[in-house]
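Read through the structures below before going on.
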Structure I
Amino acid sequence: MLAASAISFPLVLKSSRAAFAEVELQYEQAARVLGLGEWAVFFRVSLPLAWRGIMAGVLLALARAMGEFGATLMIAGSIVGKTQTLALAVYEAMQAGQEQMALFLVLLVSLLSVVLLAVAGFLAEPNQREGRA
């Protein structure tokens, strides 16, 4: 889990930075004028306005982490029930000659990834959809 997180963390970081950069400074300044402290401004203004971009990054990172193979194998190995990921399970099923199981796992990972990417795309573009309405 740590290996997959380390590999996919840049996706979360990049989308979160972009989401916070899109937050209008005037909203944060208005909250400060109304007496909110920095932590309150963050949790009550900035975070709610940036949550879509953060969630999009988390979903992209999850989709990326599901397919992680190299770093997980090198750091954690492949212990069934402990460190085995879906990508490692596909590899081992193919090595063991279990093509049906490997095909099922590939279809499962593909379906999950498409769903996650669709949701991430939906969350990442709210301004463009609102502009078309």
Structure II
Amino acid sequence: MSTVQRFEDLKVWQKAREVNLHIYKLSNTSAFSKDFGLREQIRKASVSVISNIAEGFERNGNKEFNQFLSIAKASAAEIRAQLYVAIDLEYITKEEFDEVVVKLTEVSKMLSGLMNYLKTTEMKGSKFMEDAEPYKAS
């Protein structure tokens, strides 16, 4: 049974980091990059996901960690909503939209699983079971 020592070890943080890079690349192309409001808002929401996972982990308590995971999950939903604006304005293609939404949905499921795990585990503090089944995306 392995434990997570750092937020960088969390699979959900790693996946959210991949999404963040994808959002930055998408929002740096063509007309999307010129829509400063939408570009900055979607980037802020994307950074919010990885930042809240990290900050919550460092709080060392399950209840606080859960609160920050909830904020991260809400930011993932915000990104999905903003992607609808981007596709409606033809800043991104349907394929690009679908690819990011699939990844975001996986991140949201992983966040939900980790939140549920933290509510029921006996483990407390900054070390969490990495191989906890509810944490895995299905």
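Rule-based calculations on the coordinates, nothing more; no lab input. Please read these numbers as outputs of a predicted model, since none were measured by experiment. Cβ atoms are built from the backbone, for glycine too; each structure is taken alone.
So P(r) over Cα pairs in 10 Å bins from 0, in percent, computed for just one structure, reads 12, 29, 27, 17, 11, 4, 1; which one of I, II is that? Clearly, the read-out refers to I.
Of structures I, II, the largest value of FRET efficiency 1/(1 + (r/R0)^6) of positions 35 and 67 (r between Cβ atoms, R0 = 41 Å, to 0.05) belongs to II. Out of I, II, which one gives 33 for relative contact order in percent (Cα under 8 Å, 6 or more apart) as computed from the coordinates? Computed on structure II.
Quick check on the output: 2.6 is distance in nm of label points 7 Å out along Cα→Cβ at positions 75 and 115, derived from one of I, II. Which one produced it? Computed on structure I.
Computing mean projected area of the Cα convex hull in nm², for residues 43-106 alone across structures I, II gives 4.1 for structure II.
Can you tell which of I, II yields 2.8 when distance in nm of label points 7 Å out along Cα→Cβ at positions 3 and 99 is derived from it? Checking each candidate, the match is I.
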